[in-house]
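A short reminder: the numbers here are calculations on the coordinates, not readings from a lab. Please read these numbers as outputs of a predicted model, since none were measured by experiment.
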Structure 1
Amino acid sequence: MSSPRNWRGMPQRYRLEAAKCKKCGKVLFPPRLVCPECHGREFEPTHIGNTGKVETFTVIRVAPSGFTDQAPYAVAIVNVGDGVRILCQVADVEPEELAIGMPVKLEFRKVQSDGESGVISYGYKAVPVF
């Protein structure tokens, strides 16, 4: 199985699908095999919301290879409710305008590509809601 096909088969990567523990109700994103709260091993699929608020962020000014053309860019921890926090890049806002508590929406966008004719990677980015 090709690497892109394998990644596309992960529902949490493309559909904001989480796991809810049947024993204690904790929502886990990404899903895990064992609940960290009650050590339960039975889960049901659930979807997390696509809106939230920025809890904290940092601005990357010296980017790693593959992202140098995007610098400076912001990366934030977004609280989407149910105790779920997602680390993702923030788009469509200047880093100086980003603030803790800012409402954002998660969108599925291109993250990077492996060369001009390589594999394109997609993921979530937070976009401010004005």
Structure 2
Amino acid sequence: MESRQNIEELVDRLLPAAQEAQRRAYAPYSEFHVGAALLTDGGKVFAGCNVENASYGLTVCAERVAAFKAVCEGERVFRAILLVSDSEEPVPPCGACLQVLAEFSGEDMTVISIGKGGEKAVYSLRELMPRAFKFR
């Protein structure tokens, strides 16, 4: 996981992209808007927002949207992700998102969550998903 100084640098770099994505979230059912910004090992940033569907199981979280955009552009190694939400307190990614992130990152990937009041939580992927399924 990143050092304290690197965490602040990641926040400075990723927060604007995550906030812009959050403004674009499509959440007419839950009214819970989430934006994510993913940093690849190659230094590229990919943003995503949650996209809900009337058939709620088809909803896609912001973290997976960002991850799938990165993979579509040829990126296969993720370094960090930052997410912002409508929640007062920072919320971690859901289990499905954590599993997708685990597919493309090392266990030391940094996960940063920021609540709407500005409170920040920092985790390693290993903390949040200690036994991710790995086929390879």
TODO: Identify the structure, out of 1, 2, from whose coordinates helix-only ellipticity at 222 nm (-39500 (n - 2.57) for each DSSP H run of 4 or more, over all residues; to 500) was calculated to give -1500.
DONE: 1
Open item on the list: Starting from the value 27, 21, 11: which structure in 1, 2 was semi-axes √(5λ) of the Cα gyration tensor in Å calculated from?
Closed with: 1
